[in-house]
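What follows are several structures.
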Structure 1
Amino acid sequence: MSRSTPSFGRRRLLAGAGLGLAGIGGLTALSGCGGAGPAAEIPTEVADLPTYTPITEGPAPDLPGNGSVQPAFFTAPQPDDLFSSVQDAQAPSMSDPVSAFVLSYAPPAPEDNSFLEEARTRLGTDLTIQITPADSFSQKFATMVAGGDIPDLVEFLSFGLPPNNTQLLEAQFADLSDLVGGDAIADYPNLANIPAASWESCRFNGRIYGVPIHRPPFGSPLIARPDLFAEITGEEPAPTSRDEFTELLKAVTDPRAGRYAITGQSGGDSISWGYDFMGAMHGVPNGWELVDGKLIHRFESEGWLPMLDYVKSLWEAGVYHPDTPSISNSQAKADLASGTSLLHQDGISALLDTTSPETTYGAIVPFAADGGPGILYQGSSTFGFTAMKKADEARLVGQLKILNYLAAPFGSEEAYFLQYGIEGEHHTRAADGTLARTDAGEAQIGPSALNYLAAGPQVLSTAVPMEDRLTRDHAWQTAAEPMLLKSPVAGLDSPTESKSSSASGAVLVAMDEYILGRDSLDAVTAAIDSWRSAVGDAIREEYTAQLD
C-alpha cells in the first residue's frame, strides 16, 4: 500500500506526556460520556500562526541545537553575558489584579514566598495563582469550569484537553488571533521566539486561543537506567530489534531481588503499558495514517494487535512490575530512581529530573520490531497553553505582556531571575561560576509554577550540574530526530474526538483485560468495532474533510 502524509501547516497533535495512548487515542484527562453527535462545520478561514522570529542574543551553547534538538548549556550564564529581552514598550504593568489557574508537580510553596513577591514586582502586577497538584488538576479544572468561576489566565494541558474543548474555548475564552497572529506577534518578541509548531496546538476551529508552553517535538521516550543495565549485563542498553529487546528485559528482571525490567502505570480507568514505544516498534501510526487516500486509526492499523500480543507476552513473562495495573506516575518515577525498575515511558523532561541528580538516566533509541530504524511519534511541541478569559482588548494586551515576560529566553536577565531568583537569597554562585539554589530557592521557585503559565523555548539546562545527563539527552535527541513521525491530522479539529472518551476508553479497558488474561482478543476487536461505529468513522470523516 502506498502511504503519504499531507502538508502540516494547519494541523495539531495532542501528544501524551508519559501516558501516550491516553492523550492521542481520544481518552482525555477529563473523560466524560458522549457520542459522536452531529458533525461540526469545518472552518473555512484559519488564522495565521504567529510569525516565528528567533532571538539570537545570549550565550553560545555547549552542544548545538536546531529546530528539533535542544541546545545544551552545562553551566548557568554569567552575569556579564545576560541581556534584556523585555524593553520598556513590552514591560507589563496591570493596575487591576490578575488571577491564574495552573498545574504543579512540586510540593506547595511556603506562604512567605519572597521569589513570588519579587516576580509580582517585576511583572508590575498583583498576580494571584491557584496552584493545583497534578493528581487533582483534572477534577479541579472541571469544578472550576462548572462553577463558572474562571480566572483570567487558565492552563490547558495538551495531553488532557477537556471534552468539547473547542466549544468551551469559544464560549469562555478570548480569541487572540488578531493580537498574536501573523506579524502582530512582533509586539511580544519573546512570544515570537516560540516556534510556530508550538502555536499549532493553540488553534481551535481556525482561531488562536492561547499562548503555548514550548516543548521539543519528541513524544514520550522510554526512559532507562543505563548504569544499572551496564552493571547487570556489562553494557548499556542498545537493542536493535524486538528479539534483542525481549532478551534484554528478561536478563535484568529478578523478582527475588525486587527488580523488574519495566514499569507501566495506572492511566485512570485503564493502564498505560508504554504503548507509544511498543506501538512505534510495531509500526503503529502516530494516531492516524493516510493509506491510499484513506485515514486509518491506530486501533485499525496492521501493527496494533501484534503490538498488543507482544505486551501481553511481556506481562506473562513477568518483566513488567507486578504493580503496573495500579501504580501511579510518581511511584513509577520513584521505582526508576531506586532501581526497582529499569525502564518507564515518560515525558522527555523526566530525563532531567533534578530530584535525583546523582542518578543516571538515558532513553532507548527507537528501533523496528524486525530490526532497522524505528519511528518516534512527534509530539505537539507543547506541554499545554495558557488561555485568557474574555476581556476587553486593553486587558488582554496587558496579560500578553505578562506572558511575554515569563517567556523570556535562556540567557536573558528575565529568564535568569525566573530560573534562579535573587542571588544570595534563592541561589549562590561559587568561585568557578556554578550556581546552587538555596533551600529557599528550591522551596519557592519551582513550586510557584510561573513556568506553567508561559516559558521560553526549552533548552537543555539545569539548576544543578548534570553534564552527563544533558549530554545523554542531547545524544538521544540527535539520534531520534530522523525517526520523528508526525500525524497527518496534526492541526486539525475533530469535535467528535473531543467527546469520544467513552468509546475510546472501552477499547483501552478491553485491551487491559486481554493483557491481564481476563478476557479474549475477540473482546478487543469487538470494542474496536464499537468504537468505529460510535465515533471512529465520524472522526475520520471530520478529519478527511480538512485534508489538503
Structure 2
Amino acid sequence: MTVASDRVGGILFEPRTGGSQEIDSTGLAEFLPQPALQILAAVPLWWEKRARAVGLSGQWLDVSFAVQAPLPACIETAAPDASITTTTDGFKIGQAYVSALLPQVRARHGRHYTPGDLSRHLWAMTRRALGHKVGSRRLTGMVRDPACGAGALLLPAVREHLAGLSRTDPQLALAGLERSVEGIDNDPAAAWLASVVLAAETLPVLAAVPARLRRPLPALARVGDGLAPMSQVRAVVVNPPYGRVRLSAADRKRFSHVLFGHANLYGLFIGACLEQLDDSGVLAALVPTSLASGLYFSKLRDAIASEAPLRDITFVAERGGIFSGVLQETCLAIFSRKRSRRTSIAISNGQVSQVARVESPRGSGPWLLPRHADDAPIAAAAAKMRHTLASVGWKASTGPLVWNRRKADIHQRPANGRVTILWAVDIDGGQLHHDAARRDLRYLQLRDHADRAVMVLDQPAILVQRTTSPEQSRRLVAVDLTPQAVEDWGGALVVENHVNVLKPTMATPLVSRVTLSRVLGTKTMDRVLRCLTGSVAVSAYELASLPFPSADVLQVWEELEGEKLEVAVARAFWPEVS
C-alpha cells in the first residue's frame, strides 16, 4: 500500500508540518530520495537479466517495450542499486523501494508494504473463502488491490492464474491477465514498479509463446484513486494505508455508514472495498486488531457484519520488524458475501496454528475473538451473555486530567485550592500507593468551580489502568478506591487520563463496588478482556462492553472472595471448571 500525495480521493491527510502537496509522475525526481531512485533504476537491468535467463532476446529484454507501462523519466539518470540482482524476487524489490523512502514519508502516509510470507498466507485464506478446491489453480474472477504499492498482494494471484492456464495455452494465459488481476495506486513509481514486478512473473510463459505471436505485456497496475467508486469484482486484497484524514462534507456523507468520530484512512478503504465485492465476493485485508474492538470502528464493524461478515482471521504474533515503525498489532482478515455462521481463528508466530472456530461476530460492539485455543470456550460463553458492565449498573470513563495541557497548574507541594493527582503508576500491580516517580507532580491547582466539577473525584470508585504493556502479566489492572482511601488521599483527588474510572449509575447496581473490583481482578476476566481487545490499551468503551452473567449469578458472587470467587467466575465463563 502507498499514498504518494497528501490527498486520496479528494480526502486530505491531517497536516503535521506544512501544507498539502500533489505529486505526479513529472515530480517523482523531487519527491523520491536518491536511494529509492536507485532501486527503481535497477529494475530495467533486473528485467533484462531475468528475460535473458528464460531464453528471450532482442526487444523483449527492454522493459519499456515488453511492458505497457511508461518508464519513469526520473530514473534514467540514477545509478542502479547493485543489491538488486537476478535472484531478487518481486517481494524484496517492493520492500527495498519502500524502505528507501524517507521515514517521515512512510509514517505520514502509512506506507508499509506486505512481506512475502504474509502475502502468500493471505492469498491462501482468500482461496479457501472463494471455494477453490485443492489442486484447482485457476482464478474464478477479477482480483483487485486498490492500494497495491509494489504489487505484493497480487503476486500470488498472478502465479495462480499462470499456473492454471500456462501449461495448456500460454497465449491464453497472458491474454487473460488483464481480466483477472488489477492493481491501483496513486504513487506513479509504485504503480510502475508493480506492473513490472507482476509482468516478470509471466516471463517463462511469454518465452513459451511463439515469437511471431508475442505481444507486449499489459500493465496490471495503474495510477488511480483506490477510494473511487469502481466496478464489482470477485476478490479484493488490500493492505490499506493508515492515517487520520479530514473529510469534505460530501466524503463524510458517502462514508457515514462506516464512520464514528474522526476518520482513519484504513477504515475508509475497508468501507470502499466492501462496495467493490460482487454477490460472491471476498475481501482479504491486513488490518490492525483495533478494527475488532475500538469505538471509532464500531460503525465499520456493523457494516462488515451486515455486508460481508468475518469468515477467517489470523492474528500476527510476530509483529516486530514486519512493518517498520508500526506498533499496532496486525491481523489477516477475510470478509465474505457468502455468510458463514462460524469464524475460523488462527495465530501466526512463524508458523500458523489454528485457535478455534467461534460464532461469527455480529453488530457494532467489540468482537469476542480468542487469541489462544484455551480461551475459545470463554469467548463462546461470553458471547451468549446479555449483560455488560454498563447494563449491570456501572459507567466507565477516562480520567479527566490531560497533564501536558495543565503543566502550569501542576505542583510539587500542597496549597490552598490544590488537589492530589492520582497517576497510572499509583495503581501499578493492583495496589493503591503514592508512587515516588510522581512526587514532583503531585498536586493540581484548580482554576474555578467549573474546573472542580469536572476534575475532582470525591466518592468511592474503581480505578483501572488504561494503558498496559506486553510485558505485564495482566491486561486488566483494577483497584478499589474505598471510602477510606478517598479520605487518605485528602478527601478528593484528580485522576489523570491514563486511568479509567468506574462509577455506579444506579443506587444499587447488580454487582457492588467491592465485588466488582474483586471480579475484575480474577484471571478469567483478564482473559475475557484479552478476547475483546488485542491492544495493550484498555479503553472505557471496552470496559463498558465486558460481558457479565445473569443477576442471579452476580448475587452469588457477592458472597464470595478469594479462591472461591476465582472458581465461581471461571465456572460462569467455562462451565467445565470444577
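No value in this document is a laboratory result; all are computed from the given coordinates. Treat the numbers as computed from the prediction; the structure is a model and nothing was measured. Cβ atoms are built from the backbone, for glycine too; each structure is taken alone.
A few comments on the model shown:
- Which of 1, 2 leads on relative contact order in percent (Cα under 8 Å, 6 or more apart), largest value: 1
- Parent structure of the calculated result 1.12, given that Cα Rg over 2.2 N^0.38 Å is the read-out and 1, 2 the choices: 2
- Label whose coordinates, when mean count of other Cβ atoms within 10 Å over residues 206-213 is calculated, return 13.5 (choices 1, 2): 2
- For 1.7 (distance in nm of label points 7 Å out along Cα→Cβ at positions 358 and 446, calculated) the corresponding structure among 1, 2: 1
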